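Below you'll find the structures, each written out as structure tokens.
Only the coordinates and a few stated rules stand behind these numbers; no lab work does. In this text, all values refer to a predicted model and were calculated from it rather than measured experimentally. Cβ atoms are built from the backbone, for glycine too; each structure is taken alone.
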Structure P
Amino acid sequence: MSMPVPAPTRMTAEEFLAMPREETLRYELIDGELLVLSRPKPLHQAAVTSLLFEIELWIRCGGSRGFVTIDIDTGVDDWTVLAPDLQWYAADRDRPPLDEAPWPLGDLVIEVRSPSTWHIDVGRKRQIYEREGVRELWLVDPPARSVLVFRRTAAHAASFDDAAEVSAGEQLTSPLLPGFSADVAELFGRP
């Protein structure tokens with residue numbers, strides 16, 4: 001469940017990163033509003049694990065293919081710190097040391113549906129990712145067994161100018177990940 005936590009004033013990203021956190025919860029900060037999120041359910045985590053495995057396998061099969069990570073504090077601006085389910089960073093990107101936070105937004109950002117946060121993922125967060133120049137966004141929907149793909153067809157495109165839905169029985173690919181292909185049905189385990 002996603003619950004805004006009332007605060008007398010907006011919280012800054014710096015305050016958010018310094019606050020103590022309960023290990024059993026996830027936190028995000030959007031426009032100064034603290035969101036406390038419950039831990040994901042097994043269906044959600046199965047999709048995250050499958051995607052992480054597929055992307056990591058693709059990375060290890062080639063030369064310099066970047067870096068993938070899960071659920072890290074990702075700084076957007078002075079008022080927003082997100083924690084996408086997965087992010088991939090191109091090999092030519094400058095990345096901070098692994099023990100630092102926050103990290104910048106990845107080139108490919110992946111959000112997996114949770115019943116309590118899906119409206120935020122497809123709404124406010126999608127708008128933030130588009131505004132901040134994310135090159136490609138996958139919104140993974142395990143109950144629908146599909147992936148909504150939003151991408152820029154050119155690096156300088158002002159917004160996501162290509163959108164598609166990839167369903168079970170189809171292959172998920174990306175121009176950012178040459179040679180990568182994942183069977184969408186396999187991402188969700190057995191029905």
Structure Q
Amino acid sequence: MSLNDEDVDEGARSEDRVREAQEIARRSLALFGVIGLALRSPREEVLGWLKQASLWSELSPLELAYAESLSPTDRQRINASWRSEALLVLLWALGLVEQMPALNEQCDTSKFQAILPPFADITVDAFIASAQRRSEDVLLDMAADLLDAHWSARDALIHGKAMPAHLDIGIIQERHHAINWVIGYEGLPWDEVPTDT
């Protein structure tokens with residue numbers, strides 16, 4: 001390996017940075033608001049909360065477009081509701097969810113209210129300040145497990161095989177996206193995080 005190759009390799013590694021707990025906490029709260037909109041919570045209340053809690057700037061460009069739309073498409077709403085699986089992973093990464101449901105079992109979105117403000121008995125500031133995340137090794141292990149599961153599901157689709165009964169590709173896609181963001185895969189922002197297999 002030449003010196004230039006080492007420099008490039010070091011640069012590539014610096015992009016992959018496991019995100020800090022407070023960043024994951026802020027992303028969780030912003031995503032909770034977006035999911036609330038998708039599940040038809042009162043729009044003005046959700047938008048007001050996001051702005052009042054200084055979370056508006058945490059919305060990704062796609063989330064912002066959805067939140068600002070007075071007549072979002074069904075596709076936007078469905079995509080936003082599927083993000084509940086991603087939120088589950090973020091809360092797991094923070095140690096607030098002990099065990100995730102199986103990869104063919106959708107999460108119970110009602111449980112988010114017991115964990116997250118404004119419903120849980122904690123302020124937004126306290127939620128962010130007190131956030132702690134699981135160890136890097138545990139997060140990387142989860143990323144590897146989700147990558148393997150996603151590969152199995154995609155392989156079944158590509159080759160016209162039956163989907164393994166323990167897998168749901170929609171659930172896996174969302175969880176894989178979230179864990180890749182948490183581990184800083186390719187250093188990309190939320191909307192651009194890849195889920196290659």
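Match the computed value 0.70 of FRET efficiency 1/(1 + (r/R0)^6) of positions 49 and 105 (r between Cβ atoms, R0 = 25 Å, to 0.05) to one of the structures P, Q, and report its label.
Structure of origin is P.
Name the one structure among P, Q that relative contact order in percent (Cα under 8 Å, 6 or more apart) of 17 was derived from.
P
Looking just at mean count of other Cβ atoms within 10 Å over residues 73-80, which of the labels P, Q belongs to the structure with the highest value?
That would be structure P.
Comparing distance in nm of label points 7 Å out along Cα→Cβ at positions 33 and 57 across structures P, Q, which is largest?
P
For the read-out helix-only ellipticity at 222 nm (-39500 (n - 2.57) for each DSSP H run of 4 or more, over all residues; to 500), a value of -5000 was computed from one structure; give its label from P, Q.
Matching structure: P.
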